[in-house]
1. Suppose mean count of other Cβ atoms within 10 Å over residues 123-130 works out to 27.1; of P, Q, which structure was it derived from?
2. Comparing mean count of other Cβ atoms within 10 Å over residues 83-90 across P, Q, which structure shows the greatest value?
3. Between P, Q, which one scores greatest on percent of Cα pairs over 23 Å apart, for residues 51-162 alone?
4. Work out which structure the value 0.65 belongs to, where FRET efficiency 1/(1 + (r/R0)^6) of positions 27 and 195 (r between Cβ atoms, R0 = 35 Å, to 0.05) was derived from one of P, Q.
5. If distance in nm of label points 7 Å out along Cα→Cβ at positions 155 and 179 computes to 1.0, which of P, Q did it come from?
6. Among the shown structures P, Q, from which was the value 49, 48, 35 of Cα extents along the principal axes in Å calculated?
7. The value -14500 for helix-only ellipticity at 222 nm (-39500 (n - 2.57) for each DSSP H run of 4 or more, over all residues; to 500) was derived from one model only; which of P, Q is it?
8. Can you tell which of P, Q yields 34 when relative contact order in percent (Cα under 8 Å, 6 or more apart) is derived from it?
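A short reminder: the numbers here are calculations on the coordinates, not readings from a lab. For clarity, every value in this text was computed on a predicted model and none was experimentally measured. Cβ atoms are built from the backbone, for glycine too; each structure is taken alone.
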Structure P
Amino acid sequence: MPKRILLKLSGEALTQAGERGVEPKALKDIAQEIKSAVKTKCQLAIVIGGGNIWRGVRDGGGIINRVNSDNMGMMATIINALALQSALEDAGVPTRVLTSINVYQLAEPFIRRKAIRHLEKGRVVIFAGGTGNPFFTTDSAAALRASEIKADLVLKATQVDGVYDSDPKKNPKAKLIKKITYEDAIKKGLKFMDTAALALCLENKFPLCVFNLHKKGNIKLAVSGKKIGTTIY
């Protein structure tokens, strides 16, 4: 049976560094990387963020309340999911978007059994809308969906090479951690994923790999089980 994998992508994967919105070249590049990964015959599900469109409370500027701001962020993930679906299908990869927020004209509602059936048929499944609830990040949505589909592995593509002991963008002496337990990651307060998501991953006992999205071929290496980035177990 093919390995079932959940890939967490940030919204920034669909744009150029420091930019906002969806950039066609970045979109095409990530679609090609995913296409290459799918050729390994894995069952691949994706949770995508919306930070390239809306950054929640930060973009709200104190005027938009937290609930509305989070709802806007969840809608941003649907925009990104539809964009990624178009790019993947243009590359010849069959894809379905399932969303936790009902937008029947645009995407299928999330139903666990339907999601698993799509995966079994070889389709890439993109989960949009986060958890469908405010106050939860798309990292938590990734951990939740991975638990529901019984993923064998969770991948988190980031802007750096893995998990560091401090912010490598602020501290040039930050050290890359190759391997760490969920318990230690939570105790150390490492900020690569929110605590609620880490706790859910720990509870469901699936390994997590955090790696650099911007190195060509990394998604394929990660789904193939190669030792890149940081492994959390």
Structure Q
Amino acid sequence: MAQIFQKQLNPSLSCAMIGEIHNQKSLHRWNGPQRRIGITGGIASGKSSVGKYLKEIKGFPILDADLYAHNALAPGKTPTRVILERYGNAVAGQIQNHQPSINRSALSKIIFSDPNERLWIEELIHPIVHMHFTKELERMKNSPVIVLIVPLLFEAGFNNLCSEVWVINCTTDQQCLRLQKREGISSDEALKRVQSQWPLQEKIGLADVVIDNQGDFQKWIAKVNQLC
């Protein structure tokens, strides 16, 4: 694990090159008896809404990458210390239970402004999230269906944990408006965050299923009901 925290990105490795490397493996799927539905899409495309429906209405267990990533940056955790060592007071939050914390808003501004810094954070966090997924999948190996919600599923190569991948689709304008409302950020900042990820059309081209979340939510519910 120490190697993960010490690893540095090659600054000459562009986002496009990273995407090309991952794209070569993006069609790989898990081929086992358990149905594993991977939910992905762009930021604020509606992944959580679909996941909530699958949990509350269909009764499927949910594994959420955002939750694991959030917990990895709790006070006292090794990734938190590594990030504070890198950015110092620029991302330092309040002391909690005698442990330094991260100002997540300040960290977000850094990683959404600099692709190299974002990739450094991803290389730090993704292996930890993958470890949690692997552990939970083993623990729930007897469940007939499991849902994995992973915003950067293709980018991080999590598709090989899924038997099928659903991409939640909406327009860029819808993503930006939802982000502005949810995060309280400007339209420029929202667009910057949307554009930091792979374009939705690229993810759609790699998906097994596309769930349209551009209009009436009843439409995607009908689609989900057909699939489950």
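1. Considering all the candidates, the number was obtained from P.
2. Values: P: 19.1; Q: 13.9.
When mean count of other Cβ atoms within 10 Å over residues 83-90 is computed for each of P, Q, structure P gives the biggest number.
3. Q
4. Working: P: 0.65; Q: 0.90.
The read-out was computed on structure P.
5. Matching structure: Q.
6. Values: P: 49, 48, 35; Q: 50, 40, 38.
Of the structures listed, the value fits P.
7. Clearly, the read-out refers to Q.
8. Values: P: 22; Q: 34.
The correct label is Q.
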